[in-house]
Structure I
Amino acid sequence: MTAVAATSRPTFEVRSRGPHVSGWLRNPAFDLMLVLGVLAFALAAGGTAFLVPALFGWIVYADFWLLAYPHVASTYTRIAFDRKSARQHWFLLVGLPPLVFLATASATWLGGVIALNTIYFYWQTYHYTRQSYGIARAYRRASGAASTGRDLASDVVVFAFPMWGLMHRAHQQPAKFYASPLWSPPIPHAFVVATGALAMTALAVWIVRTLRALDKGAAPGYALFVLSHVIVTVVSYIAIPEITYGWLFINIWHNAQYLFFVWAHNARQFRHGFDEEHPLLSRISQPNRVGIYVLVCLGLSAAVYLTLGQATSILSGGALPLVLICHQTVNFHHYLVDAVIWRTRKAA
């Protein structure tokens, strides 16, 4: 299981240097893979699991080990790969984990597994939405449009569609999510319809404004990304009738997208080559070492989660609550860390 959102607001920094404004985060080839390639992959993998239920378990297993766990590891490349980063973020690495464990264990003790599962489902939806919001803003900065102020229509689109999806799921009142009990607030159908109408109206306004911008020569990356967010959200929360099958689409999309984005950020940060203050990360973040970067994230995540699995199995004797608490502690901690490091702005 992966990803529960943090309450703070991560901001993905992609700042244009120099007078040239391309409208792309990196370049057309990379951005099209980030937006369209990841979307196509998520729809294909999720669609296969939905149409062939016998493959669902295998696809989830591959999602966890090849995408979800490495995407957690990729966050820690930014705070734990060298002494400077570790000293700067010592509380996140040492002080925060026990607090997250106590909070997670307390929630489970007070409300049971249903409380933990409910927190996970609703919180992770917010996290996915915040990531989309951050990347959409990054595209606006890359296009030079940030100087004109916020794009209210885009913001409403990014947040309204997940809210519509959550309203729809809550109205369905699913008894379980990912084979565990789930609680959902009773939402009247009228609320679902009203939220959907708001989302669709905002989308129509945004499309009109975006078409005008494209007609004036704007790069399509920003528009394509927002549309990809709309598509995967509608598929995951509204089009797919079963909650867990629907969740798989957006989970794959989120994990793969995050891996691409963090690599691009690291590659841009170390575009001038080796950095003595960040020796390991600067080496593996070079464009000609993408494979090494991927292997490092895969190896690190495998080591951590295999160790975690063995430890919880021994300590709990196979008891489910402790296993869930430990795994969700890692997830919750990751998203709190993720929110802090993306929100922090470095001094010039």
Structure II
Amino acid sequence: MLELKSLTKRFGEFTAVDNASLSVPDGAFLVLLGPSGCGKTTLLRMLAGLEIPSRGQIVFDGQVVSDGDKSWSVEPAKRNSGLVFQSYALWPHMSVRGNVEWPLKVAGMSADERAARVGEVLKMLDIAALADRYPNEISGGQQQRVAIARTIAPKPGVLLFDEPLSNLDARLRIEMRTELLRLHRATGATTVYVTHDQIEAMTMASHVAVMNAGRIEQFGAPLDLVEQPATAFVATFVGTPPNNLVPVEAGRDGCVVHGKIMPFSPPEGAVTALFPADDITIAEGEGPRTLDMELAEFSPIAGRVMVTSLDRGLRITSILDERPPVGVGERIHLSLPAQPVAWFDAAGQRLG
């Protein structure tokens, strides 16, 4: 249903999206995940037809809708897609009903058809009681529902979301994640969702494209990204809490980990080792695989305790069953597992 072929977007000398390629089936929920400035919103704008690619193609349902090599793109209104903006972009002079009805008027639907469809989507999003109110008379969460209703009213084949939950409080974000998934199942539309929140990505997506500096670092199912990160960036960006990347180097007497010889056998070219937070414990004293660190903070998480430790620029997060026996600012001995789960080279690529 949706395919990107070597998609690239340049603004002068700056490359915002660099050679992005992926393919998802009809009805997929694709999340574009990455930090601010990584190119995910630019990619979404190209999908919506608001930007023409500098190179590469976008294919919807077997039809090319943008071709950067030919500097050609189908108009946004003619590509069977709908975009929900981060700011909602509701017309303030129109009621809720008027906002939702407007794209149907543009599409040439009759008054009776419009009324039936507006009633259907307002009920679907549980905002039928707000039909005669104006945007400044409803809450942010309700405005978001109106924006979504307006987008799905014409029944687009592709739904595009640009960080739609970022303006909501934490509790409402959780509720709206559930609502968006329900809406996705009800419409059957292929969905592309932009976010920097990896919890949203892991809970909502069928497919995730992790972006960094304009490139897709890894594309796959959410669990694959957590269990088999292909790059150092993915390993530390995806997961709660994030994995720990610890510098290593080959020494005369063995593997040097943060200045200490340890019984590890890194492959040639390895410069960092990956240790999940669950694999790191606290030892009573110094041992062959311990690091002397300062306890920086700890907090409860799902019935356990997340502990952050620091030492000379190295930051390590661990998940423990109990609160550590020392206080913040005191020294502790962190015990590393028998082997890292992965090694990465200087370019951040996974080895082996």
Ranked by mean count of other Cβ atoms within 10 Å over residues 64-71, the structure on top of I, II with the greatest value is I
Computing distance in nm of label points 7 Å out along Cα→Cβ at positions 56 and 328 for each of I, II, the value 2.1 comes from structure I
With helix-only ellipticity at 222 nm (-39500 (n - 2.57) for each DSSP H run of 4 or more, over all residues; to 500) computed for every candidate in I, II, -7000 is reproduced by structure II
If you rank structures I, II by mean count of other Cβ atoms within 10 Å over residues 136-143, the highest one is I
Candidates I, II; Cα extents along the principal axes in Å computed = 80, 47, 32; producing structure is II
Candidates I, II; relative contact order in percent (Cα under 8 Å, 6 or more apart) computed = 36; producing structure is I
Highest-scoring structure on FRET efficiency 1/(1 + (r/R0)^6) of positions 128 and 272 (r between Cβ atoms, R0 = 35 Å, to 0.05) (candidates I, II) is I
The highest value of distance in nm of label points 7 Å out along Cα→Cβ at positions 88 and 312 among the shown structures I, II is in II
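Readers should treat all values here as calculations from the given coordinates under stated rules, not as data from a laboratory. Since the structure is predicted, the reported quantities are computational estimates derived from the model, not experimental observations. Cβ atoms are built from the backbone, for glycine too; each structure is taken alone.
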